[in-house]
Structure 1
Amino acid sequence: MTFDCSLLTAHCSLKKNLLAFSAGIDSSALFFLLLKNHIKFDIAIVDYCVRAQSKKEVAHAKALAKKYKLFCHTIQAPKFTKNFEKQARDFRYEFFDSLVTIEGYDNILTAHQLNDQLEWFLMRLSKGAGVTELLGLEALSKRKNYALVRPLLNYSKEELLHYLNMHNYPYFVDESNSDKKYERNKFRHQFSDALLAEYKEGIVRSFDYLQKDKEVLESAFTLNVSQKELRIITLHAQEAKVRAADITFKKLGYLLSAAQREEIEKEQSLVIGGAWAVEHQDGLLYIAPYVTATMPKKFKEQCRTNKIPNKIRPYIFQENIDIPIFP
């Protein structure tokens, strides 16, 4: 089979790229596709120390990097005692973020594929979600100081496995993918694998249509200010508030719960998770980390003149951000 690598060549050529590598089927397929398309990259692998073969996977990653003259970043995670999937994901992306800061990578490439996309869709569907939440994975998304690139979203795990076997490329099989104590695995084995086996082409088309619908919905708001972790968004329609907040928080690395989205819809001024200030005022949505600070009278008066909401002011002051001016 052939892969459409236009996203890789358009966005990753001549850039400094970091591949999130696990030695499994998905990331191994992307590893060899990058080599085939002559795209330069390094790899990063996390050892969670919960499986017997994880040491072999790290050794394999180092050997591959040496063979193809790449740099391999490795780290050992601490032992997570609860909510393993979330803690592991947070640790993984903190590691990637630190590498971006230290090494100056432009892109982080992940090997999320069609099965992952459908599993996310079904999990969010079962909990109640709109279009923005249902489409949790995008081919290209901008983060604070890098781009997150997922070039394999239209390809199933079966196709990636076929590609590896056809070329006799090495890979490991993660036995924890069969453990149904993880919610994602339950959805995979009970629903998504069977659906993709029979309806793959239609599912791919549906995700393409939904992505276009999402882009139309997102045209209902415009990002005006993005400085450090301050965001100020113009809402062209009142009903766009929750969508704008949800998308903005995702790009900031924070996932809203259904209860938090309902709270944002109802309230004009609130604090989310004790960490984020959200203010809606004069058709503008303000989002910033929630901090407290003693501010001089002159600064507070300038904020009042510029109509900056109270909960947003301390972060602007703390980070020495120029006070935004809106008509």
Structure 2
Amino acid sequence: MSQEISRRAFTQGALAAGGLLLITRRSLAADFTLRQYHNQPADSPLHKRLEEMWAAVKQETGGRVDVQTFPENNKIPGGDPAALDMVVSGELDFFTLNGGSIGNLVPASNVQGLLFAFHSSEQVFSALDGDLGDYLRQEMMAKGLYAVPRGCFDNGMHQITCSTRPIRSADDLQGLKIRTPDAPIYVEAWKALGATPVVANINKLYETLKSGAAEAQTNPLAIAEFMKLYEVQKYVSMTSHGWSGFNLLASMKLWSRLPADLKQVIERNAVKYVRLQRADNAALNAEFRTKLAGQGMIFNEADTSSFRGKLGAYYSRWKDTVGAQAWSLLEGHVGKLG
């Protein structure tokens, strides 16, 4: 009950402070003033391209759709899980979130977060812009989420940063306190590899590492730069052990009310700006290895074969969870797992 009250209080406060009231005029030229939340910093490629995308939508619809974009979830009490609940309930209009964090609600979406499944971002895009993405969209719709087609922005391949030691093999993970999102697919993977997961939302990442509550974290290099993790981490181990991205989600309660022509404008612009953001992110992740090294971080290549050998039971467990169809579609892109 207290979580319900805190969410309501947050929403009412945000509306009063920012004039974010959703206005739907039921006329032939209905106007929609909406909100887009995400969990990345304001200087990230995601925020930049979302702002550009919604500006283009506003222009092309003659002002009928006006979406304001808020970074870092605008400090929603409860972080990503609470924001996702708000999308389902219709309290929040648009949100971006990785598949593993959607997994508690939509089990099949966990395929996006499997460790050592995808080998590159390009392989991910082929799957999510194709048959696997189509299947996941149907599963999300059944749970009150509309995932925009070919609307998955890129976060990138994950590397491990650590304050205490380099990670050269699975042996170096034993007992390591590593921050993870509040999603079982990540928590269980790190436990299987011998680490000690520390659950914390992305907006608490820097604080969690600075306090020593966690020694390590896993994200693409761009996150280490944007969130200034070089101030609290020393080593970067190149593992490319997993991929994450930002599924562009709309509330089905909103989407079902939008006229068809407005939906088409949103979907067309999503495809355009997702492609631009993916290119931005790829360039930045390549650039930041040099930049982070210049800021004092020490890089090493990891022996990834030592990690995969410990994940057989993990794959078996998650195959049962995501379902045979999602697993088959995934293996059609990445090969046999487990």
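Just so you know, all these numbers are worked out from the coordinates, no wet-lab data involved. Given the structure is predicted, the values throughout are model-derived calculations rather than measurements. Cβ atoms are built from the backbone, for glycine too; each structure is taken alone.
Identify the structure, out of 1, 2, from whose coordinates semi-axes √(5λ) of the Cα gyration tensor in Å was calculated to give 33, 22, 19. Only one of 1, 2 returns 33, 22, 19 for semi-axes √(5λ) of the Cα gyration tensor in Å, namely 2.
Given a computed value of 1.8 for distance in nm of label points 7 Å out along Cα→Cβ at positions 162 and 186, which structure among 1, 2 does it belong to? It traces back to 2. Structures 1, 2 were shown, and relative contact order in percent (Cα under 8 Å, 6 or more apart) at 22 was computed from 2.
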